[in-house]
1. If semi-axes √(5λ) of the Cα gyration tensor in Å, for residues 79-118 alone is computed to be 18, 14, 6, which of I, II, III is the source?
2. Which structure, out of I, II, III, was FRET efficiency 1/(1 + (r/R0)^6) of positions 63 and 127 (r between Cβ atoms, R0 = 30 Å, to 0.05) calculated from, if the result is 0.95?
3. Thinking only about mean count of other Cβ atoms within 10 Å over residues 31-38, which of I, II, III has the largest value?
4. Of structures I, II, III, which gives 16.0, 47 when Rg and Dmax of the Cα atoms in Å is computed from the coordinates?
5. Figure out for me which of the structures I, II, III the number -5000 belongs to, where helix-only ellipticity at 222 nm (-39500 (n - 2.57) for each DSSP H run of 4 or more, over all residues; to 500) was derived from the coordinates.
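What follows draws every value from the coordinates through simple rules; no lab data is involved. Not measured: the values here are computed from a predicted model. Cβ atoms are built from the backbone, for glycine too; each structure is taken alone.
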Structure I
Amino acid sequence: MRVVFVHGACVQDGSWWWHRMSGLLEEHGVSSVAPALPSCGEAGVPGGAGGPGLAEDVGAVRQVLQDGDEPTIVVAHSYGGIVAAEAAAGVESVRHLLLISSYLPEVGQSLSDFGDGSPAPFLDVDPAAGTFGVRPELLVETFLQDCDADVQAEAADHLARQNVQVTGQPVWAAAWHDVPSTYLVCARDAGTPARLQREFARRAGRVVELDAGHHPFLSQPVAVRDLLLSL
């Protein structure tokens with residue numbers, strides 16, 4: 001078995017965001033990979049107007065999924081659920097989707113369909129540049145309040161400006177219709193409140209709750225590993 005991690009919006013260096021998980025999984029003989037998302041500037045092209053968008057993110061993840069036929073679990077965090085919905089569709093090796101504080105969009109839905117029409121207060125949108133990002137001064141209290149000091153200190157170095165167009169670009173497939181899915185509700189998430197996660201999770205086949213913030217794979221990696229292994 002292998003795990004493909006799909007990180008959320010406005011970050012880069014997926015291997016860092018998932019590093020506490022990868023080591024724990026290796027101890028059980030499970031390999032993992034975290035594809036780079038071009039819309040976050042991870043493909044060498046800066047994010048922004050005219051730059052890579054959702055289609056490129058989908059293509060990058062889909063390429064990794066199609067690289068082998070080993071049974072695979074896709075773990076999608078936050079915005080990553082939008083990417084995974086299309087990227088994992090029709091890939092025979094994908095056996096399960098684990099959505100962490102994330103989304104299960106229908107065909108034609110985009111990230112913006114899960115919001116209230118206005119940018120979240122922890123985001124900084126630059127219309128002229130065509131990018132958005134997390135306000136560094138709000139990073140810890142919104143997303144990492146239950147993580148240790150080392151993670152909190154390092155996380156800001158792994159933020160990214162992302163092409164804002166991804167928020168309105170729809171998916172053209174919905175893998176969760178055909179692939180078993182589990183939704184992990186993060187009960188102490190200050191970025192995506194638990195009440196909204198529970199609403200999003202209604203489309204999942206199974207729902208699990210954890211008393212954690214937005215990044216449980218950094219604050220409680222053993223619990224997330226155990227959930228993964230149970231799948």
Structure II
Amino acid sequence: MLSPMKIALLGYGRMGREVEKAALARNHEICLVIDISNTRELNEKNLAMADMAIDFSTPDSAYENIITCFQSGTPIVCGTTGWLARFDEVKKMCTEKGHAFFYASNFSLGVNILFSLNRYLARIMNNFNDYDCSIEEVHHIHKLDAPSGTAITLARDLLEALDRKLQWELNQASEPSSLKISAIRENEVPGTHTITYDSAVDSIAIRHSAKNRTGLAQGAVLAAEFLLGKKGYYTMSDLLGF
């Protein structure tokens with residue numbers, strides 16, 4: 001049986017609270033909570049209490065949170081999006097310095113099944129140029145980044161598979177080689193992602209609609225359990241095996 005972990009929660013908004021519930025339900029302990037009101041408490045001394053950190057903070061704070069965890073030797077699971085301009089830097093630091101880092105743009109099992117389906121369908125559709133491809137993501141009005149990290153992951157996989165698409169653009173496709181990502185902010189929608197192939201005669205679409213944040217939180221805690229005792233960089237593919 002897995003030993004209980006002491007977890008530092010970095011970010012205590014909607015997702016942070018869901019992660020707390022999921023962690024407690026699996027007999028883990030929350031030993032530190034960092035939010036906008038106490039950011040100075042994120043330091044090596046306080047992190048020394050924790051076996052693991054889980055970050056669902058903000059795009060502006062995620063990078064510094066990760067670096068602080070690296071400096072303290074604390075493994076960190078990160079689900080914050082919108083900071084990925086520095087992702088390669090973090091990944092390199094992790095692998096070269098022997099840190100432990102798990103990143104996912106989405107921890108939901110269903111979304112990761114969607115990722116796999118998206119890659120598979122894109123390889124098929126690369127042979128059918130009559131179909132134009134686009135992505136639509138819908139989230140709650142409180143989400144800070146657009147497009148979502150999940151949409152960017154979907155887009156990157158599409159660009160790798162579809163020869164006719166060279167780059168993605170937000171809310172437009174200025175030329176045929178552009179992949180349009182429509183980002184919609186609406187009410188309290190947890191998250192819906194749709195990939196559509198449209199031609200003059202028909203449309204093909206695959207979609208994932210989250211009903212709540214529970215699946216995301218449970219996935220993040222499972223990722224933390226997976227990361228414990230390891231070194232290096234890991235993703236949901238490592239956790240799920242596909």
Structure III
Amino acid sequence: MLARAGLGSRRALETRIERGEIQINKVPARLGATVSAGDLISLDGKSLRVIAASPAHRTLIYHKPEGEVTTTSDPEGRKTVFDRLPRLRDGRWIAIGRLDLNTAGLLLLTTDGELANRMMHPSSRVDREYLCRIRGTVSDEQIEQLRAGVELEDGPASFSDIVPGEVTGSHSWYTVTILEGRNREVRRLWEAVGAQVARLKRVRFGPVFLPAAVRTGRYQEIGPEDHRILREDVGLPPQPVELLLQRQAS
């Protein structure tokens with residue numbers, strides 16, 4: 001909390017706590033101590049009251065094109081999804097899950113870290129839906145394998161739903177759903193049964209669909225009411241509450 005308030009780096013503040021230079025309610029603080037609304041923190045002759053606030057968070061639907069990475073910077077100099085996003089005065093954009101370099105489609109980004117963590121956590125079982133273009137034909141046996149589950153290098157995995165689409169020339173289309181977001185999981189599932197993905201696009205994440213009006217490389221902001229619905233959908237209170245520090249008069 002002190003670091004977020006700009007009062008020093010985490011490491012420097014930990015050193016000061018160990019030296020007894022920071023107090024909570026006039027008692028020397030200890031590493032790992034927690035605070036709640038109403039507590040008083042003292043350092044350098046300043047008194048800071050812990051207060052509860054409800055910040056106004058923002059969430060975007062971004063239509064990621066192929067060829068962009070879902071990181072804030074890339075050592076190889078490739079374009080990142082963050083290059084196109086609006087600048088923020090406070091906070092930062094957090095990607096809710098990732099899409100690999102060659103996967104396009106829906107990417108949710110938010111300033112609400114609590115929402116991002118909850119939507120990405122496996123225990124929340126937030127489903128993701130993808131449109132897959134598969135090279136060649138896929139047998140009924142392969143489909144049953146993918147529904148029943150296959151063993152990947154990081155554990156068993158399966159599609160919770162598979163809906164066949166049209167067959168065009170040398171390709172077959174499928175819409176698939178998964179309940180977690182392991183690295184390249186959709187591609188690895190198809191590869192596990194001997195099928196090859198030619199194109200992959202995420203079209204839904206939980207209750208959020210990729211709107212047809214949001215073109216590749218563009219974004220659309222979710223309104224406050226829809227943001228509240230997203231929080232409630234994963235068991236969070238509709239309005240986030242964060243603890244902040246308020247300078248007290250001497």
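1. Computed on structure III.
2. Going label by label, the one that fits is III.
3. The maximum falls on structure I.
4. I
5. III
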